[in-house]
Structure I
Amino acid sequence: MQAKSLRRRIVLSLGLAAALIAPTLSSQAAGRNADVPVIAAAADLMFAVTELAGAFKSETGKEVRLAFGSTGNFATQIREGAPYQLFMAADQTFIADLHQEGFTRDEGDLYGVGRIVLMVPHGSALTADAAMDDLAAQLEAGTIRRFAIANPEHAPYGLRAKEALMHRGLWEKVEPNLVLGENVSQAAQFALSGNAEGGIIAYSLALAPEVRSRGEFALIAQDWHQPLLQRMALLKNAGPVAEDFYAFLKTPRARDIMKSFGFVLPTEG
């Protein structure tokens, strides 16, 4: 089953807690204050970049506004004229494509390598084991009702989750039970809602205290999927504050924050 079957998925109840979802700002809202640039950041950065923005403000007195969502959706919005000034993508190929099309100033900088985890909520019958042995056993037994990942059609973390499940030989078995998040932050909400046995989410989200306190996770081997090389770039309309924030993101203080959320550069080991 391919893209068509991916669209027909269970919609979870409207009563789910929304604590893990950060809505993307509309283009109209993004343009209200040109002095406060809007940063388009992949959903796996929700906690990391929020902390970075706070550190930037404390150090410089300058503010940025944050919009979180799926990398693929942001790339589409940028092509349609959304006034974001900096794009922090979860997959560097989106930055490369936008640069080739003339939307970014340059090819940008790699800011980290993403990882994925199997996460289960407290009380789930599913065990969070890196080899996904329990997931395999429960799929075979027919006891998995819902399993959450980000939508692989436009979210890099969803695509990597799909690749990991395919590597383990579980994709066809789990596909009928998938609940697709619009982005990986929403997938984390679904996985931890209690209405799903678990899911595959970003390591950076699992490390955040707000998420870690709600379940258990196991880090999935990097060679089970293509690497999540995450890159950022200034867009053509970037102003001075966006430039300063971009420079700040490459400082030792910012790198320490990124490392605390599991993001390392290849040179950092």
Structure II
Amino acid sequence: MASHSTSKFLAGMTIVNLSINTPGPVAASRLTRMGASVTKVEPPSGDPLSTFAPDWYKSLAAGQHVIALDLKDPGGRSQLDSLLRDADLLLASSRPSALRRLKLDWETLHAHYQRLCFVGITGYPEPHQERSGHDLTYLASAGLVAPPQLPPSLFVDLAGAERCVILALALLLHRERTGEASCATVSLYECAVELAAPVRAGLTSPDGMLHGAHPLYGLYEAKDGWIAIAALEPHFAERLLASLEIPQPDREQLACVFLRRSVEEWENWASEHDLPLSAVRRL
């Protein structure tokens, strides 16, 4: 069975990516690994990610044709138009007003390129699509930041990238079935709101079952580090308690037991007993 990360499902599909930074390039990278032919069009100044995280930038651009074009220059715009004539999908992350100034809004695109699908990335949904933002501000707006600690990853950008891929596949499938090209917009703030759904549902709220209220789902200190245990299903819970000879889920008893062995010993033990336990590792 082919892995979607190295498949040829999109072989023959041509994609032009105008986006920079994270969500668009991550989405384009995944589409590339699914077999699409991707051209990454950067501004003359380049993609800021190449300066902030050069190794990640190179990884995301791998397998793509990367060119720098000034879209305000007639020559640069002519080269882009040439790319769009044969493209199946355009991916962009500029504000709607900027796309209109460049005549890259959906209405103008569709009038010139009947088979071209379009996925646009915005910060906020209508009517606030011109509002600026970044991963941190979307998370903060959705209630997913606990000051003064900063989030350990770009959760919204990565979630937005996956949504871009899903919508790109949906648009291409729809076009293949009906012959009709169409567009879709990914709002990163809406992605953040959906990431906050477990909090709103009470699962990961401060007193939620998955935020400390369930003794078999949490973090415990071992002899030389920390482990994470997630024995939620009854068969995992029963096997864990029976193997540790603990009659009922009790956080204090579990804490005492887990201190007796090293992290590696607990991981080996969990593997032998088929239990969801992992070391807490630092990158």
P(r) over Cα pairs in 5 Å bins from 0, in percent from the coordinates reads 1, 5, 10, 13, 13, 12, 11, 9, 8, 7, 5, 3, 2, 1, 0, 0; which among I, II: II
Ranked by relative contact order in percent (Cα under 8 Å, 6 or more apart), the structure on top of I, II with the greatest value is I
helix-only ellipticity at 222 nm (-39500 (n - 2.57) for each DSSP H run of 4 or more, over all residues; to 500) from the coordinates reads -12000; which among I, II: II
Candidates I, II; distance in nm of label points 7 Å out along Cα→Cβ at positions 163 and 219 computed = 2.8; producing structure is II
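Each reported figure results from applying straightforward, stated rules to the coordinates on display, with no laboratory input. All of these numbers come straight from a predicted model, not from anything done at the bench. Cβ atoms are built from the backbone, for glycine too; each structure is taken alone.
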